[in-house]
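Once you scroll down, you'll see the structures, which are given as structure tokens.
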Structure P
Amino acid sequence: MSHPNPSTALARVIVDEMARNGVPLVVISPGSRSAALAIAAAEHPEVDTRVIIDERSAAFHALGVARATGRAVAVMSTSGTAPANYYPAVVEADMACLPLVVISADRPAEMRGVGANQTIDQVELYGRKVRRFTEIAAPDSSSDLNLEWRTAVSGALGAAVDDHRPGPVHLNVSFREPTVPLTDDGRTRGEAYTFDTPRVETTHTRPDETADPLPVLDGGRGLVIAGDGVYDRMGLLKRAGALGWPVLATALSGMRGEDVISTYHHLLAHGVPSGLVPEVVVAVGAIGPSERLETLIGTAGTRVRIDHWGRLIDPGRNAQHIIRGDVTDLLERVGGAADGRWWGVWRQADRDCREELRAKIGAHGSMTGASVAEAMNELAWGSLVVSSSLPIREIDAHLSRPGPVFANRGASGIDGLVSTALGVASVIPGTLAVTGDLALLHDSNGFLGETEIDLCIVVIDNDGGGLFDALPQAAHAPQYERLFVTPPARDLAKLAAFHGLAFSTVSERVALADAAGEALDRGGLSLIRVPVNRALDRRLRAQLGD
């Protein structure tokens, strides 16, 4: 199969090699220099495409799909500042080990460094945030480069999904005009690329490194903190149950339910109660930025951090063992006799605490972040996507039902919430998002694209950054409201109307559950605003802590 010009040939091979390696989606940021890539992706029968105007939103949309599926997802852009806008999503993908494939179009070598329009230095643009950077030079019509191109693409994809440590990769691809599938586009005349470009079986994955040696742990009063990561959830619960060890399940573990401890945030509000001090703690994956959990870990005589990818996750700098491996295998090596009363003490404390929390929240007259989180327990969502800052903390403190929960907690930024949620929702039916007003506004451009997707977004409208109320800035920073809370003073109903979203405002928990349930049943895009008074919200959090 010949091609009308070398740029078209190169773009078609790149897209076909992604299809051969199972990339399900290419998110396209529109532009000129990337025209050959966009056309090739749109025409390929094995690749789905979505066009998202804002590059930052496009990258987070792809990130959401990668997060929900675990598969490599590509995002492609033109040259210049366009790929620079992908950087926040690349940072998150790096921290969260998500296989994001960034393909940036670039000018050919002769147009670089001479002041050509829309040209910046894109070589290693993302530095050490990517697992692999690959440069593909602009081709001419004289050489058969099919194998070279396919090897470069498959190598990058292998690095993205490598089980040792998956993550983002960057392909920087140079194109000469014509970049449309013609030999003469009316402005530039090229030569046909006459070489065939068949699929070739190429595999490029690094050999898996052996897991770290597993220590033998003494039994007794142990517990497991289950975080976000790759591990056998059911195997963990079964083995921990056999040991009589409670499992403290973070919301992002997706393991909330009857067999785990979920109220630890409040059980540990004023330190670790004497009856709950463990002898052994095993923390699995990323457990989130919780000082209370770090304090709990610090009380144990034996402290273990274990992660499938071997990430260094030890902010308290107190781990005795940092292991790349499987937590079920580790728990199989626990010896000694279990304390038969230990699990029962934690279970009863959890039940008593949950009952008291629900009573206090129910008696509070106004809507709060806690009551929004409690309402999520009453809804039949397929997945929950939560913004950083206060919303994920409220969900972690009050969610009690099982189900997949996603949040961009690798770097804990509020960027890309709308786009991430849309990406997740395109894969998992019945997705519900919970966000603050600032995170919603920060990524409202995520709605500017091909988003025929069902998603209900619940926005806690507390008129700014409520998390800062609990930080020292609230008491000591001059111009606190202006510099930190940053009240946006925007009418969310007008935002919803502009983007064609169904909109409602609710001020009661029962009404919220009803409205969100109806939105999930109805489908389409919905925005439910929940007005929350920051002062009353802060007061309830203090009461719940007491």
Structure Q
Amino acid sequence: MKTRSLIPGMVISLIIFAFFSTGRGNPVQSADTIKFDFESVPNFSLNLSPWQNVDLDHHPTYAIQNHTYPNDTEPKAFMCFNPAAVTPPMTDTGIQPHSGSKFGACFSSDPPSNNDWLISPKVHLQKNGVFSFWVKSYTNLYGLDEYRVLISVTDSSPGSFTAISGSQNLQAPVTWTKNAYNLSTYENQNVFLAIQCVSNDHFILMVDDIEIITNTADTLIADFTADKTTVAVGEPVNFQDRSSGFPATWQWSFPGGTPAGSQVQNPSGVVYNTPGTYDVTLTVGAGLLNSTKTKTGFITVAGYPSSASLDFESLADFTLDFSPWTTADVRGGATYGITGISFPHSGEPMAYICFNPFSTSPQEPYLRAHSGNKLGCCFSSMPNNNPNNKWLISPRLTLGTSSSLDLWVQTYNTGYGFEEYNIAVSTTDNSPSSFVSLTSIPEQAPAAWTHRTYNLQAFDERTVYVGIQCVSDNEFIFMVDDIRITSVAGIENHGNDFSLNVYPNPARDAVYINTAAAEGKTIEIGLANMLGGKLRSLQIVAGKDPARLDVSDLSPGVYFLTVTILGLTEVVKVLIN
């Protein structure tokens, strides 16, 4: 993370970037939707017309160490910031726009507190107006940036505004978050809207994709989807709002889930820790309108084994957050860097980092992922914090049978010695002290990418965490990629007291089931996928001819056929190709 820097000895000039207006003669914006995404504004410009940019604290601002750009330490309110146009360009994921290539940046004054305003043009509100924007702090290293949201029904002078965001300052999180405000009480009025930065010695308040909806639809219909509706215990679910109209507020209810509710538009990472089926409810609102949608039994949580994988490709470059996987750096301490190469978190205490050699400055010429562009790297801590005790830990898993872990490992530079690691398992929690290593001595990672497989069958049908512990002692970089933890769905077999013949196996269009049970008895037949999701369920009366189960619409893979007669159940694994 780049630190703040204020150039000493600079000449301070007092600049107000927009003069106050009474609103007379200002053109009134009355389109149904008014958007401001900063893309049409020149890089690093302080003129954000037709929006007004007002600096009332008049103090010089912090800059970003080791980077230069126009107006970097000038007294200013908001700036149109393009991280790709900075010298040198900034690839830090924390300072990228919400969309496009630019965003509005309000740098903290050195001190006192900011008093900086971004004020909309005059807007004519009609029915159920909504004001929304995306906001974040560049970093929380100096504290989260603070702001207020305000409205004026008279003119654009800051003294004319009233807060609509409450009596307390809002804090911007370190991830892009959408804020929306209901303007229904200002129906048929001309207004100005404002975002006021009131940070006190923090760093950069970031805003993007500002939108004013002056007239929403008279109807509002709640609806939603999810990225998956059948999950394992502890497997995260991401929900997406699909409501029609222009909702400004969202109230989700996830009975049985964690968290149990949310007020963001698209909640992510909801987990269910108990098998069963669960309803999901969404209520959306816009002004005086609201609509509720409940989907009964929308989420199915099966008590079947789960698996996990991590190839690092979906993670942000150089992130230390591998959620839902976790990391732990037990001993801490600064880490070795790569000579002549810079990247976020270089030299910092850390366990594992998602490393992209194509995004370093300059590009790292030798280190490469096993597949894709990214991999997990564990940099050695320097004395006196060696040897490493650094962990990459899986989510909680409920294994089935034939459980195993496979992954690819490599030592970056054997000139400092071979990297060493352990594979360990915990049956209680993900605290490093709870893990037990599979081997008595550490493994060594070779000089080239090498595939390793570890038998986890001792933990079949148990709930576990699997950890990769780097224990290198003053070496350099332990590299890991394409991690997979797998197991076969274990469906309980209550008996094997009747002869069952299933054919053909593998199958393509149909599976035939024949038993030696007496004719006239009821047979219950079910078919499930590897995740335990039920795909077929039927009852037949046993006869002379075999029962036929159509599988022509199923994708190739492994499935589990259950046959129950007189309370006795047998399970057969079926391959469909």
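Using relative contact order in percent (Cα under 8 Å, 6 or more apart) as the calculated read-out, with 10 as its value, let me know the right label among P, Q.
Working: P: 14; Q: 10.
Computed on structure Q.
Kindly point out which one of P, Q the value 16, 31, 35, 15, 3 was derived from, the read-out being P(r) over Cα pairs in 10 Å bins from 0, in percent, for residues 85-132 alone.
The read-out comes from structure Q.
Determine which structure produced the value 4.3 for distance in nm of label points 7 Å out along Cα→Cβ at positions 429 and 485, calculated from the coordinates; the candidates are P, Q.
On the way: P: 4.3; Q: 1.7.
Structure P accounts for this read-out.
Name the one structure among P, Q that helix-only ellipticity at 222 nm (-39500 (n - 2.57) for each DSSP H run of 4 or more, over all residues; to 500) of 0 was derived from.
Among P, Q, the structure yielding 0 for helix-only ellipticity at 222 nm (-39500 (n - 2.57) for each DSSP H run of 4 or more, over all residues; to 500) is Q.
Taking percent of Cα pairs over 48 Å apart as the quantity of interest, name the structure among P, Q where it is greatest.
Q
Identify which of structures P, Q gives the largest calculated value of FRET efficiency 1/(1 + (r/R0)^6) of positions 285 and 437 (r between Cβ atoms, R0 = 25 Å, to 0.05).
Once FRET efficiency 1/(1 + (r/R0)^6) of positions 285 and 437 (r between Cβ atoms, R0 = 25 Å, to 0.05) is tallied for P, Q, the winner is P.
By the measure FRET efficiency 1/(1 + (r/R0)^6) of positions 333 and 357 (r between Cβ atoms, R0 = 30 Å, to 0.05), tell me the structure among P, Q with the highest figure.
Q
Values quoted throughout were computed directly from the atomic coordinates according to the rules given, and no laboratory measurement underlies them. Bear in mind that the values here come from a model prediction, so they are computed numbers and not experimental data. Cβ atoms are built from the backbone, for glycine too; each structure is taken alone.
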